[in-house]
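Please go over the structures that come below.
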Structure 1
Amino acid sequence: MTTSLLPVSIIGCGYYVPERIMTNAEFESFLDTNDAWIRERTGIRERRIAPPEHALSDMAIPAAKQALEHAGVEASELDLIIVATSTPDMAMPATAALVQHAIGATPAAAFDMEAACSGFVYGTIVASQFLATGMYRTALVIGGDLLSKYINWKDRGTAVLFGDACGAVVLRGGDEKGLLGSYMGADGGGSAHIQIPLGSRVPPSAEMIEAMEHTVHMNGRETYKFAVEIVPKCVDEITQRTGVSVDEIDHFVLHQANYRIMEAAAKRMGVPMEKMIVNVDRMANSSAGTVPLALAEAVEAGTIKKGDLVCLVGFGSGLTWASALVRWTCDRPFPSRA
């Protein structure tokens, strides 16, 4: 299903990453791996790891505050807050409600959304519908995950892939045509390829912890195959519905699963890697955090500028996928970091 998202635009963005940098070399002390092996297969050289006492909201709150500052919007102006994550602070209440209270956005509607690595793009599309209909005027969408607490550190196939991060955007309904088109899809038949079994089917227990059922389980081969096929489809759907050609798109902000996936997808689409926004080498895979983090970093660096066409693409567990075409309309200076 696709819909017109006019007239809605992204008016600000922000991000937060933990201070601790974990390099590939650190894995050599407890895993049968090394820096060269990890770089060759994933393109990752380091990732950010949150302190043990931190929860998702400890990253989401500063990301939200920076996005609001970039947008020039007060928290009291927010009508809606969506947090896209697979690693909330707790099963309930929603992390979005905790963020709402912390930033002073009461009584904005607040809820979480779980679409794994597609979550931020899903959340942006959903929020835009509230704005496009006029029900709300201003929304905050946060994407992030604290996956370091859900990793089997003895499994080199997954341990080296993930990191912790959050990104956020502020959307506003108005006259500017910022969000030009969107596309979402899912295939539950592939749910076993990427999953964290913990839940009502596999409730918490000593046996569950012993079996590592609270950690990421992934079929790497099937995940790679899915990713390199779905990214071109997401982009093709967007170009068909907006009338914008692939060549006209200035930047592609893909879910940063690993460099090999992005490189293979770019080759299939005939897109030069120079158009790909890449930070997976420094930040690894933070699931719902990758797209908003890469977007905000590119805006901060001046790579994405007012007037640029930006294609956002998320894909991951579910299986889920989503894409959105954005005309970047914000020209406010990016807030300096403390």
Structure 2
Amino acid sequence: MSAFTQTSALVRDGTGGGSLRQRIWQARWCYLFMAPSLVLALLFTFYPLASSWYISFLEWSGLDSERKFVGLDNYREVVEDPYFWAAFGRTFAFAAAAVPVMLVLALVIAIVVNDQALRLRTVFRTVFFLPVVTTTAIVGVVLSMILNPFDGPLNAFLLDLGLIDAPVDFLGDPDLAMWSVAGVFVWKWMGISMIYWLVALQTVPQDVYEAARVDGAGRWHTHRHITLPLIAPFGVIISLIAFVGALQTFPLMQAMTQGGPAFSTELVEVYIYRLAFAAEHQPRLGYASAVAVVFGVTVLALTLLQAWGIRRLHVTRRDAKDAADAREPEEAS
């Protein structure tokens, strides 16, 4: 019998009692297999998090050994820092603009490629998912070249069609830079949302669609009155995942604009990087850590709030279903 089977049997049978040392020894192989992942998590997740919290209470450049404990001064400065709040607002504005477009496009594509009658649907799924597995830095550099106002192919194409009279500096114009990066973000990450929508669509029973076709329902009415209501709970979760992901766009933004022009695309993560590593003056690692902690706690709070909302939604739907099931016998009688 394998170690996993033995441990599972102990849990099922309730015979895994005894002292803590005995229980650990009985599950020793499970802990052994978990050890490498735990070590990696400690080194690359928990230790950096703890270090950020500690450094946020220091005035430290990160370049020398002189560290001055300043208590909550860094956090007070964050609250009063207009540059932080400007970056904070741009970050959420970016997510609010990009996520709905990405989710709608991903849903439309998922509905199309989920059609069993579509030929080469696996090929189409692969094509739409390919940007997700492409390195973000490479995507940023290549798209920057495509959007280049001097020799970029996009400007040349638009000029040939007569849609523009002069080259457009998509990444150099403060009014266009954020929208340009948002478009690239949607294109890059739309594939993962498409996969999530496909999973949701495949939970819809096919006999429901067949019954709708028998009743003469068209494709639009079928998706509106059957598909969308049935996948709505999945949509809440997919929206949560997409929104939190849109708040973490540092690699793409750094590769394409570095926060420019004129700080018009400087999101919070880019602002943190500039403070800690790319400041024109001496780096402020302590203050950058405080900004990171404040932003991280904000994202965590939003995640927990939305998770609570998802739980409440499931409870409400379950209660409504139970109430409907309870009314059926009464109506039948």
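Quick notes on this one:
- Structure responsible for 1.00, with FRET efficiency 1/(1 + (r/R0)^6) of positions 262 and 310 (r between Cβ atoms, R0 = 30 Å, to 0.05) calculated and labels 1, 2 on offer: 1
- Of the structures 1, 2, the one that 1.00 was derived from, the read-out being FRET efficiency 1/(1 + (r/R0)^6) of positions 54 and 102 (r between Cβ atoms, R0 = 35 Å, to 0.05): 1
- Source structure of the calculated read-out (log10 I(q)/I(0) by the Debye sum over Cα atoms at q = 0.07 Å⁻¹, -0.25) within 1, 2: 1.
- Given 3, 10, 14, 15, 17, 15, 11, 8, 5, 2, 1, 0 for P(r) over Cα pairs in 5 Å bins from 0, in percent, for residues 150-237 alone, calculated: source structure among 1, 2: 1
- Structure responsible for 0.40, with FRET efficiency 1/(1 + (r/R0)^6) of positions 254 and 318 (r between Cβ atoms, R0 = 41 Å, to 0.05) calculated and labels 1, 2 on offer: 2
- Mean count of other Cβ atoms within 10 Å over residues 38-45 from the coordinates reads 10.6; which among 1, 2: 2
- Each of the structures 1, 2 was assessed by distance in nm of label points 7 Å out along Cα→Cβ at positions 230 and 294; the largest value belongs to 2.
- Answer label among 1, 2 for the case where helix-only ellipticity at 222 nm (-39500 (n - 2.57) for each DSSP H run of 4 or more, over all residues; to 500), calculated from the coordinates, equals -9500: 1
- At a computed 17.0 (mean count of other Cβ atoms within 10 Å over residues 142-149), which of 1, 2: 2
- Of the structures 1, 2, the one that 0.55 was derived from, the read-out being FRET efficiency 1/(1 + (r/R0)^6) of positions 70 and 118 (r between Cβ atoms, R0 = 25 Å, to 0.05): 1
- Among 1, 2, structure where FRET efficiency 1/(1 + (r/R0)^6) of positions 94 and 214 (r between Cβ atoms, R0 = 25 Å, to 0.05) as derived comes to 0.05: 2
FYI, it's all coordinate maths here, none of it is from the lab. These numbers were taken from a predicted model, which means no experiment stands behind them. Cβ atoms are built from the backbone, for glycine too; each structure is taken alone.
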